[in-house]
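> Some structures are shown below for you to check.
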Structure I
Amino acid sequence: MDMGNGQTYDEMVAETAAKLRTRTQKKEEARVLLLHGIGDVLGYWTENNAHTVEALGSDDAVTEFGEILKREADRIARMLGYEEAWTN
């Protein structure tokens, strides 16, 4: 089955297995997965946390909270060796 990027599932598994041979490579992949999770939060926090948006009350408060969330995400990204977090 083509996974949409010209590779079959088995090819993707083999490629990933080759990238996860050492402990260092596993740590790097873990960092990438964690930052993808952070990116999902940054990209969809208002949709997934409507109660938080409502509790904040105003557009200004929502904007401020989003800025705080991004700063905290960037702080975590720097701890993991990246310049900043990305948004999915």
Structure II
Amino acid sequence: MRAQLRIETVPPVVLDVLETGAERAALNGEVPSVAVVLDNARGEAAARLAVPPLRARAQLLVDGVAVFVGSVQAVTLADVATLSLEG
């Protein structure tokens, strides 16, 4: 199983995903969200996300199939890069 994050910028950014959090949404109509963790050990994610693509459309793909579509709401860069997506 291969997971990737595709961010719809010009040009599009496609990064391999280390792990994803559980998709969350409340019964009261809260917007669905998911956290995506990317490897940043070599600084690749930091370089490609130097200007955070906030509000850009993003797709979480598993084996090429979109399992979550939303927009980037937050980016945290450290040993790993964590992106918060909202549907």
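> Where is Rg/Rh (Cα atoms, Kirkwood Rh) largest, in which of I, II? Provide the component values of the computation, followed by the final result.
Numbers: I: 1.13; II: 0.95.
The maximum falls on structure I.
> Another question about this same structure. Have a look at I, II and say which one yields -24500 for helix-only ellipticity at 222 nm (-39500 (n - 2.57) for each DSSP H run of 4 or more, over all residues; to 500), as calculated. Spell out each step's value before the answer.
Values: I: -24500; II: -1000.
It was calculated from structure I.
Any read-out appearing in this document is the output of simple, stated calculations on the displayed coordinates, not a laboratory observation. Since the structure is predicted, the reported quantities are computational estimates derived from the model, not experimental observations.
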